[in-house]
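We did not get these values from a lab; they are worked out from the coordinates using the rules stated. Just so we're clear, the structure is a prediction, and the values are computed from it rather than from any experiment. Cβ atoms are built from the backbone, for glycine too; each structure is taken alone.
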Structure I
Amino acid sequence: MARTIIIQTHGGPEVMELADHPVPAPGPGQISIAHYAIGLNYIDTYHRSGLYPLPLPTGLGSEAAGIVTALGEGVTHLSVGDRVAYAGGPPGAYAAARTMPAAPVVRLPDGISFDTAAAMMLKGLTTHYLFRRTVPITPADTVLFHAAAGGVGLIACQWARSEGIPLIATAGSDDKCQMALDHGATHAINYRTTPDFAARARELTGGRGVDVVMDGVGKDTFEGSLNALRPLGMMISFGNASGKVPPFDIGILAAKGSLKITRPTLFAHTADPATLQQMAAELFEKVQSGAINIRIDQRFALENVQDAHRALESRVTTGATILTP
């Protein structure tokens, strides 16, 4: 048995309940893992609220780090006792221990702690596919990144700096803008004092517009993001922190300069185990080289997960948040 967060119905943070839950022996292709740290991500709130509905009852959470305690038949890339981390597989990371598919689990280098791993896997792999696998991005391109003081945002600022890519950050306060600048953003826009961030982004690019927008905010920033793009620019809409983007006339993309748009998910990129291993290795190299520092600004005990979700949804958090089992 393991302490586990379960929801019986979709709703607010109050629907998350702590209960003892069985940890079955691993079947073929599975492992059992004892968690030492658990990642908190905005997608967890979508699963909890029903924006991305899950069959009920269900666990929550897609990211954690710990030690392998048992292996099922056919698992060859891991061993009992390995330090490991993952971002993916069925929801259920909000637990002291669990049994899960082995495919999304990777070995941790010795130099990366459990806390760091739990804070970086989903956010770091997301940053990887944004910069490396969605559209070619070079130092000749300028990126506009929303919510740049958040967990993904601070990694993205550092990733851009490590590769010489100019990045314009947006955030909701002067302090958060300074945080983005300190982590590698070239410019920062406080969207509360400069609500027309698209006009400011165009000013910063000499009127041309940015080459790529990375937008995890959704509804509130979508129109402005399109307005910030240069002709033939790419809009990457990868999240819905402010709500889902409403239906729109695809002809707008033509009118604004033959814009391109994509709505990716991490799990499509990591579905192939070999690709996942490669992405994780490149992320680990960035962290171990010092190019990226994983900032953990909030820690909550597992039993206080309701408070963690409230903090995340109220946008008072910065950097990454982890849960401790």
Structure II
Amino acid sequence: MYRRDFIKTTTSTATMMALGGMALESCTAQRPKQITILHTNDVHSHIDPFPKDHSAFPGLGGLARRASLVQQIRATNENTLLFDAGDIFQGTPYFNFYGGELEFKLMSMLKYDAATIGNHDFDNGLGGLLAQMPHAQFDMLSANYDFSKTPLDAFTKPYRVYERDGIKVGVYGLGIKLQGLVTQTLYGETQYMDPLEMAQETERTLNEQERCDLIICLSHLGYQYKDPQRPDDLKLAGATQYTDLIIGGHTHTFLERPTVVPNAQGRDILVNQVGCFGVYLGRVDFYFDAAGGQAKGYTIKV
């Protein structure tokens, strides 16, 4: 294997969108390399914070608060990556008026590194999504949507490799089956491919050809379904060999901590999702020792 093996432990996961103090573990004599992964999902055009009298999320969320938190975290570790697991669009009048332009521009200002495509991101059709692509100064990743017969063909890629402090981080995206969920006229000639098969193929490329040290999936499949034939993040985790972290979306699942799932090789990997509407910001830290042998990952609650 070219990838570095590592051991992960977790404490808490969903980072609330409220400023506060952070306590890190004390430094050791030989400081390991730290890769910080921040993530959102199903923000659904929620740019403003919720009202203070909101029944479920009083005073929480808001893109400005998220921006401050991201800036604070980046100031403590420049080796930080920021991702989104889809359904960026639809949910507030901002989308109805601006068609996704504002969402993409603000995400670009926050310097998101990549996002995958959720079903609601097709709500204005392929043309509507295409019109907003110039405003997205980040990668749009999808390994199981074939856009080759659509106008989006040149605007997405199956994966991207990011290098931080000598650590290669491979990231790929997966989308949910659109048939029966999205009107066919909206997604046009987009071809859906089996997400578990495409995950296995893509992670193999990232491991064997790209020689990534850390592999992450941005998934808009959903956390878990009772139907054994319906792909979800937990089934995905059990079917993969090289993926280390699955950042999920679609089901608006609020996890207090990442779910630890044994993969196809019996190695524990992480599945995380932080609900919806930008109320929480997910954070997972991975640590690689100087020799590149072991790493310990955990999360910090703010």
Structure III
Amino acid sequence: MTEVILAVKDLRKSFGGHNAVNGISYEIVRGEIFGLLGPNGAGKTTTIAMMTGLFKPTSGNVSFTMNGQRWNSSDVKPRLGLVPQEMALYPTLSAWDNLLFFGRIYGLRGRKLRERVKIVLEMVGLADRAKEPIDSYSGGMKRRINIAAGLLHEPDVLFLDEPTVGVDPQSRNAIFENIQTLNSTGLTIIYTTHYMEEAQRLCDRIAIIDRGRVIALDTPGNLINSLGGGLIRLGLHNGLGKTVAHNGRAHPEVRDITIMDDCLIVETHNPQKALIGMLDIINQMDVRVTSLEVMEPNLEAVFLQLTGKSLRDN
């Protein structure tokens, strides 16, 4: 039987006249890796801030279920681990001293603190570099120490906000391995990213967020299967998109066509056959193609289908 550890209901946050989060709702099950995905500015970090009690919602609520009781974010802060997108480290101090400092903030002292520092350094594979100053570390190593700081107090829920931004592939793989190892011990992880390939590899379920709203929520496999064969993105030059779309919808391999600015987003059962058919139509109408992209079924194609823009657009 699955146990809900975190419930978000109609969460909203406004800054002046800007609605950063616009009525988000979902439940997170104990022991899963739950992904919050979306482009920069979609509302992911603001949502994390409200779930961890750093921001007070404009409306809506966040509740946690621990030890059979329901709590709000402020009640369970000591049981939450937060790894922010920005580095939360003192560059002139060693990794060891940074972790001692953060451990004391969590209330750890003496032998228990030193033991936890050793354990988390081993977890992130940096025990042999513990005495070196943080400013001598690579970007990926700093990210791993950032994660270690969030694990010192053995949290029940770990929030990772864009943990691989700006790191090299080797460090990214090390972070992935750390996350999967932590999750295998039963740790619940909320993971925000705008890299779809990361979510597809790590997450049990995914909420895709755009403009402060959840526009899709399911397992990676179900989201990808909902797409069917794939997508074709066609940029056209001379404003005949509506006519091309009307004619293209009659093709047997085309499921639907959406017009986004000067682009056609073609949902298809068979990308190769649909592309040949669309190009025949375009040639007959003497329309110039300005861009062409064929996307096999994956999470980024799902996002494009839902929003009409690339996941990495701002």
Rg and Dmax of the Cα atoms in Å, for residues 121-168 alone, calculated, reads 12.9, 40; among I, II, III the input was structure II
The value -5000 for helix-only ellipticity at 222 nm (-39500 (n - 2.57) for each DSSP H run of 4 or more, over all residues; to 500), derived from one of I, II, III, belongs to structure II
Out of I, II, III, choose the structure whose coordinates give distance in nm of label points 7 Å out along Cα→Cβ at positions 97 and 177 equal to 5.0 when calculated. I
Assign the value 21.5, calculated as Kirkwood radius over Cα pairs in Å, to the correct structure from I, II, III. III
